[in-house]
1. For relative contact order in percent (Cα under 8 Å, 6 or more apart), the calculated result is 15, so let me know which of P, Q that is.
2. Quick check on the output: -12000 is helix-only ellipticity at 222 nm (-39500 (n - 2.57) for each DSSP H run of 4 or more, over all residues; to 500), derived from one of P, Q. Which one produced it?
3. Work out the source of 0.25 here, i.e. which of P, Q gives that when FRET efficiency 1/(1 + (r/R0)^6) of positions 7 and 103 (r between Cβ atoms, R0 = 35 Å, to 0.05) is computed.
4. Given structures P, Q, which gives the highest value for Cα Rg over 2.2 N^0.38 Å?
5. Can you spot which of P, Q the value 44 was calculated from, given it is percent of Cα pairs over 18 Å apart, for residues 63-126 alone?
6. Comparing structures P, Q by distance in nm of label points 7 Å out along Cα→Cβ at positions 23 and 95, which one has the largest value?
7. Suppose mean count of other Cβ atoms within 10 Å over residues 15-22 works out to 17.4; of P, Q, which structure was it derived from?
8. For FRET efficiency 1/(1 + (r/R0)^6) of positions 39 and 135 (r between Cβ atoms, R0 = 41 Å, to 0.05), which of the structures P, Q scores highest?
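What follows is calculated from the coordinates using simple rules that are stated; it is not laboratory data. A quick note: this is a predicted structure, and the numbers were derived from the prediction, not measured. Cβ atoms are built from the backbone, for glycine too; each structure is taken alone.
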Structure P
Amino acid sequence: MLAKVWELCVSEREDDRRRRTVAYSLGRHNGRLGHPDDWRPISVFAHEPGRFFFHRGRLIGGLNGGTAWSWLYISHLWVDETYRGQRLGSALMARAERLGREHGMLGAHLTTASFQARGFYEKQGYSVFGELKDMPPGETLFYLCKRFQ
């Protein structure tokens, strides 16, 4: 019988430095296969007008994501409840997509749950290409994309 040559260790900390090592190591491996880790973070923020030239008002919406492997990924889209229904979400999406096009991306992709904003994304031109039932339990997670070219 062969001796075990490893020890497993669990961490539930976001700030564990080993998480970065794992991501970096996978990126190096993918790079050797011809697909380098070219992740570039992108965020778009919306603020209320500030009272002074150098001051931004309260944050009322934002979009987080990034580009990698010729695609824009949208990880988070949030609009303050008092500003919903005023096309702010659409403006945030349009600005992120414009950035994606400027960076030569093929399209954009994202996920949304059945209790979130599938209809909103479909109105923006996104199509469902997959789903995962019971994520979270009793709901469905939808995978959507939109091609730019």
Structure Q
Amino acid sequence: MKLISELIGNREPFSVTSKMTVFEVIGYLCERKVGAVAVCENRKVVGVFSERDLMLRVVLAGLDPKKTTIAKVMTKEVVHVRNDDRHSTARNLMLGRNFRHLVVLDKNEDFMGFVSIRELIEVDLQESKELVQKLNDDYYEEQFDPNQ
């Protein structure tokens, strides 16, 4: 089982401030090719803004992205995992809550980055592949042991 810290490694944690406009944040997301960003004040997460927030809270509400601040449309209830949690904890939380991105915090509640459901599924696939390989190796060693 991998820890979240192993998944996020040393990558740069992307974040914006609550005073930025939706238009500015969308540019930030597009430049970095990510679907969500943390809204931080002094490394503390105060919200999250995602593509889903854009569609539901800006587009459907008819708000002007150049005049609307992120503070008005971000998700304020931040669900997170710790960097020392297992990847399965994050996966189960994300599947249960229908999230595609999850905030990662350290023990001081500082923002460390995001983990995506895609990354977690990749870990599961790799672990399954390794298990199948081990089972096959054990089976063939038992079946064709020349010492028997």
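1. P
2. Only one of P, Q returns -12000 for helix-only ellipticity at 222 nm (-39500 (n - 2.57) for each DSSP H run of 4 or more, over all residues; to 500), namely Q.
3. Details: P: 0.25; Q: 1.00.
Structure P accounts for this read-out.
4. Numbers: P: 1.31; Q: 1.37.
Answer by largest value of Cα Rg over 2.2 N^0.38 Å: Q.
5. Checking each candidate, the match is Q.
6. Q
7. Q
8. On the way: P: 0.95; Q: 0.35.
Going through P, Q one by one, FRET efficiency 1/(1 + (r/R0)^6) of positions 39 and 135 (r between Cβ atoms, R0 = 41 Å, to 0.05) peaks for structure P.
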